[in-house]
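Q: In the part that follows, the structures are each spelled out as structure tokens.
Nothing in this text is a laboratory measurement; each read-out follows from the coordinates by a stated rule. Remember, it's a predicted structure, so these values are computed and weren't measured experimentally. Cβ atoms are built from the backbone, for glycine too; each structure is taken alone.
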Structure 1
Amino acid sequence: MDAGHPGKYRKGEGEVKALFRKSFLFILCTYALLIGGLVYWQAIADLEGHPLNPTGYAVFRQPRGAIVDRDGKPLAESVSTDVGYRRVYASPSVSHITGYFHQRYGMTGLEKAYNSSLSQGQTVRTTIALPLQKHMEELMAGKVGAAVAMDPKTGAVLALVSYPYVDGNRLDESWSDYLQDERSPFVNRAVQGQYPPGSAIKPLVLGAAFAERAAYPEQPWVDRGAVELEGRAIKNFQGQALGRITTLEALAHSSNVVFALLAAELGPKLLTALSQFGLGEIPPLPLPMSRGRLPSPEQSDYGWGQIGIGHGDLLVTPLQMASAVSAIANGGKLMRPLLVQEVRGGWRLPRVQLPAAYTQVIPEWAAAAVRDGMVLAVERGTAREAALPGIPTAGKTGTAQTGAGQDHSWFVGFAPAYDPEVAVVVVLEHGGIASQTAAPLGGAVLQAALAACTPQGM
């Protein structure tokens, strides 16, 4: 009989134990999944911003606070419909500022950052000047890139355009097109795009060199079109030899030779200065931002030379460059970038953000000397196409190598040069030679900014 065979008994006992272990492991895994799910939904998941959150739907059955420009003009507001309320946006390009609020696609931008205030009917007042925003949107149409306009004295962002963009008024009919667009319209290039700056970095390098007494404005140089650092050559654009020039002329004509030598002399001090200008840091705006990238302080002279002309491992965002060039326009004082001025309404006290200075990056005299070099660049250098009739203008172009396709094109500048009201940055992806593309566009943006926005008290 089977009972007389202990081997069979032990075999049956082993099967029971194996079944028990499997059952235990199943229960343990199920328990772990339940705990993990609870942790995710309670502590990690963004339930407030989830498009299926019922409280989100409730907002569409009641008024929602507006997001307005600096003069109170609506950038985003709720309008009554037969089935509740619909969010309406003033212009397509504001989607990279306001974001969108949609039953199916959720919320982004300021709509998400200030959802609690907006859902209670409060108004979020920004620093944006809507007429300028619309004008810059027209100037950027059909291009791929970004443009930023800023008040250099306060740090207020006056306009911020990234093209292409997602039109918050057309999400239902255009969503699939946006998803298939290889140009990535969901990416806010103005604050998330990370680019090599090319020669647009040279005003910052020159400011650092002046501050460290590594050069002076009228210092003579001999530019033979190329310089050799540790056995490797750094050349000017098309190998052009500029001959005998001063330091300011080196900036105006974008001498790679001079700026490679200056950067090699500054060494790690250059990275310190670039960091103080705000590069490699995330600006404190209530939008998803990129940090960019500062290179390692362990560089050869050739590596420093590459950084001095805006290449190497250096990456920046357009907003970072707008803030940095604003510091030069503002006598060397870096202001905190500002996008939201005030949240007001309901029973809560208004929340106001005032302009605030970060630091004096470079001495005022050094900033004035860099400004003079940038004025020279517009008068008879690489940025001539940015000149404004009757208005002294400071500017600098940058043509940044990409490794594939045409180079990226930059313009950075401000006007009026000796009492700046606005600073602008333009970057065109694969725009080619900056003096031919970014410079005229930068001049047009400066002119529009001066016409549309005389800075107001904040």
Structure 2
Amino acid sequence: MKHRDFKVFEGGVFPTDGKDKEASCQKPIIEYVPKVVEISACQSGPSLCSFIVSPGDHVDRGQLIATPVTFTAVKLHASVSGTVKEIKTIQNGNREIPVCVIEADEKQPERPELPYLHKIVDISSYTREQIIAAMEEGGITGMGGAGFPAHIKYSTQLPIETLLINASECEPYLTCDHRMMLEHGYEIINGANAFFHACGAKRCVICTEENKEDAADYLRGIIKAAGLPFEVMVFPHKYPQGGEKQLIKAVIGKEIPSGRLPADVGAILSNVQSAKAMADMLFAGEPSITRCITVGGLIDQPQNYLVPIGTPIRELMKKSGGVTWVKNKIILGGPMTGTCLGTDIKSDDVTASVTKVSGGLLVLKRHIIYESPCIRCYSCVNACPTGLQPWKINFAYTHGKLDLCEQLHATECIGCGSCSFICPSRRELTRSNTAARDAVRAAIRERGNKR
């Protein structure tokens, strides 16, 4: 193929033939503003914020409404202009999460037509400190799924050689990044340029897959016309090509040591939608309050929507025509790494809302899966992109042998789901491996605290 000049990573799987993406990637993004948004204080993993507004307050679009409580949280802003109706609490596992409910004003402020939307802006007058401060003020975070605060990532004092903009979008069904590149290319390149200056890298590489050649060619055209020192690499379609470790190894030929970060090997990686959010904040003063999300799978009209953070999932499902399969499961995120919101449910039953890391909302068939004993076929070993032995970690964890899990390097599991997908015995290897990873990491922290 035309741009297929790069070696793929070891392991990985091919979950689909690509037809799953066709239903949504051929249609333009629809912008939608709901009448009510429900902004969660938890936008990613353990992150948590504290709301500084109260019921009855009127807030303007982009106004600060919550400040970080935990290290991995970022500032939250009102995604619509309107009135705070309530601060309610929802149950998420064993955690209670505050949610700010805002009723939108009938008339919302219009977005001004600014130069960065249609051309590359000169940012030579911006300092590194100004760009990083804008990241913090705008609540810019990793929008590819990790949700890590950008201002912390880019504040590293380590020398950075390469900036990678992740546009791989390797999970099945998801096409929101693809459409964003086609429709918001200038914002993405302007944001990537800001990231580039903030980290002081010598090289910027936009990384995508061969099923997005149209987007790759479009971004190349913008880069060439602007004379930017950027390049676009197109990799063969394989899951999890968009994994942080996999991309860095493919682009710069270095492996991230155990327990270390990309910056330790001279690299920083950000998602394309994070780049757009960076441009919006730096050039329009608009914090991270919107994102594009794919609604797909067994839905009447699969579609990509650009929506305010906090948009109720049930509204997007209704707008897409509702579910078309009764015995279903609803996934927030991708089918390989997303969170199941429920099974056999209708649109009205879904209570979740869009967060900064919500890349997809999928309706899939529900299958009852029965685990069988491991047959030692080593398929999981061959599929693991980080070179682990998932079946051994599964055995060690289920028998309470955390020390053995640590010896088997369970901390390096990236939770991609390749092992469970490929297992002929249908064993829940990903669940046990990620649980082992988290338990070992907690044990290591505990040991460190006692020294």
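Q: Computing distance in nm of label points 7 Å out along Cα→Cβ at positions 252 and 420 for each of 1, 2, which one ends up highest?
A: Comparing 1, 2 by distance in nm of label points 7 Å out along Cα→Cβ at positions 252 and 420, the maximum is at 2.
Q: When you work out distance in nm of label points 7 Å out along Cα→Cβ at positions 244 and 308 for each of the structures 1, 2, which one comes out largest?
A: When distance in nm of label points 7 Å out along Cα→Cβ at positions 244 and 308 is computed for each of 1, 2, structure 2 gives the biggest number.
Q: Something else now. Taking percent of Cα pairs over 37 Å apart as the quantity of interest, name the structure among 1, 2 where it is greatest.
A: Result for percent of Cα pairs over 37 Å apart over 1, 2: largest is 1.
Q: Can you tell which of 1, 2 yields -11000 when helix-only ellipticity at 222 nm (-39500 (n - 2.57) for each DSSP H run of 4 or more, over all residues; to 500) is derived from it?
A: Only structure 1 yields this read-out.
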